[in-house]
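> For reference, the structures are reproduced in the following blocks.
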Structure I
Amino acid sequence: MIELIGGSIFIIIMLLFVYIGSIVQEESRTKTRIPLIWEKDHAIRVAMRQRKIFNKADVVYRDGDNT
């Protein structure tokens, strides 16, 4: 059991090193800054913040709708 936990932690740490290494390499190649996934200006977080909140007033109802 300890080997499984230790191996899992080791693989997670190695994946983190690969992720950061690839970001550093791409930044040095393109001379631009690429935000890491846990930073506020990462593309995934920006997309989640721009998600439109549902507004029931925008819904168009037709005859026959059971609402």
Structure II
Amino acid sequence: MFNLDQKYESYVRNGDKKLRIDGEEHRVRGYGYTDDGKDIDGYYLLTDHHTLYYNKKEQFLKMESLKVS
């Protein structure tokens, strides 16, 4: 597993640095590890409109839209 701060902290601190997903830019608001109740099994990235999930090999798993109230 890698250090998420090394890879994504600059995205959170610098609002000008964005992820490109399907040709659209998304600002990263936060990130963290995911687990299966026992072990770390991946990580997530939180953007303005989505949560992106990745496994430990950094392979994209799914994207969920955030609910807007």
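Quick note: the coordinates plus some simple rules give every number you see, no bench work behind them. The shown structure was predicted, so the numbers you read here are calculated from the model rather than taken from an experiment. Cβ atoms are built from the backbone, for glycine too; each structure is taken alone.
> Supply the structure label, taken from I, II, corresponding to distance in nm of label points 7 Å out along Cα→Cβ at positions 11 and 43 with the calculated value 0.9.
II
> Looking at structures I, II, which one was helix-only ellipticity at 222 nm (-39500 (n - 2.57) for each DSSP H run of 4 or more, over all residues; to 500) calculated from, given that it came out as -18000?
The read-out was computed on structure I.
> Out of I, II, choose the structure whose coordinates give distance in nm of label points 7 Å out along Cα→Cβ at positions 3 and 27 equal to 3.8 when calculated.
I
> Another one. Of the structures labelled I, II, which one yields 16, 23, 21, 16, 12, 11, 1 when P(r) over Cα pairs in 10 Å bins from 0, in percent is computed from its coordinates?
I
> For structures I, II, which has the highest computed value of distance in nm of label points 7 Å out along Cα→Cβ at positions 19 and 35?
Sorting by distance in nm of label points 7 Å out along Cα→Cβ at positions 19 and 35 in descending order puts II first.
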